[in-house]
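Peer 1: In structure tokens below, several structures.
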Structure P
Amino acid sequence: MTNEVSTLVVDARGMRCPWPALRLARALRDAADVLLIADDPQAGREVAALATEHGWLVEAETAADNAGRWRVRR
């Protein structure tokens with residue numbers, strides 16, 4: 001028996017803040033591991049603030065495109 005946790009991908013490209021952060025918060029209601037993809041320049045700041053508020057772990061990932069990627073775990 002394995003304890004694998006699948007990562008839920010939330011693609012918020014084209015959405016302006018606060019929508020990427022709101023989509024992330026909604027996804028983390030049910031999922032424990034979420035990859036957020038967003039291209040709004042404010043998304044990183046919003047994700048960091050939300051994670052601090054809820055005690056989530058955030059890992060920023062680099063991407064070849066202009067979208068930011070954040071892996072968030074609760």
Structure Q
Amino acid sequence: MIDKKITWALIFAIVIESAGVFAWAGGIGERLKEVEARDAAQSEMAVRLARVEVKLELVAAQLTRIEARLDRPTP
């Protein structure tokens with residue numbers, strides 16, 4: 001037969017371990033939320049960066065046309 005002290009100690013240890021696991025899982029959940037929020041912000045920044053790149057390409061094309069007109073000899 002098992003001693004009652006060992007049984008209560010075992011139950012107490014299992015409860016403590018379970019509490020630790022739940023606390024760890026909660027911490028992981030919070031870190032995951034933070035990573036998801038950071039990822040969403042980076043996605044928005046990627047879209048904005050793509051827009052800026054397109055605008056810079058358009059500006060470069062305009063500048064090329066302006067330079068070509070300035071390089072033409074005047075009649």
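Peer 1: To which of P, Q does the computed value 2.1 (distance in nm of label points 7 Å out along Cα→Cβ at positions 17 and 65) belong?
Peer 2: Values: P: 2.1; Q: 7.4.
Value 2.1 for distance in nm of label points 7 Å out along Cα→Cβ at positions 17 and 65 corresponds to P out of P, Q.
Peer 1: Next question. Work out the source of 2.87 here, i.e. which of P, Q gives that when Cα Rg over 2.2 N^0.38 Å is computed.
Peer 2: Only structure Q yields this read-out.
Peer 1: Output the label of whichever structure in P, Q has the greatest value of distance in nm of label points 7 Å out along Cα→Cβ at positions 33 and 57. Spell out each step's value before the answer.
Peer 2: On the way: P: 1.0; Q: 4.0.
Of structures P, Q, the maximum of distance in nm of label points 7 Å out along Cα→Cβ at positions 33 and 57 occurs in Q.
Peer 1: To test your reading of the models, identify which of P, Q gives -8500 for helix-only ellipticity at 222 nm (-39500 (n - 2.57) for each DSSP H run of 4 or more, over all residues; to 500) when calculated. Walk me through the numbers before you get to the answer.
Peer 2: Details: P: -8500; Q: -34500.
Label of the source structure: P.
A short reminder: the numbers here are calculations on the coordinates, not readings from a lab. This structure is a prediction, so every number in the text was calculated from the model and none was measured. Cβ atoms are built from the backbone, for glycine too; each structure is taken alone.
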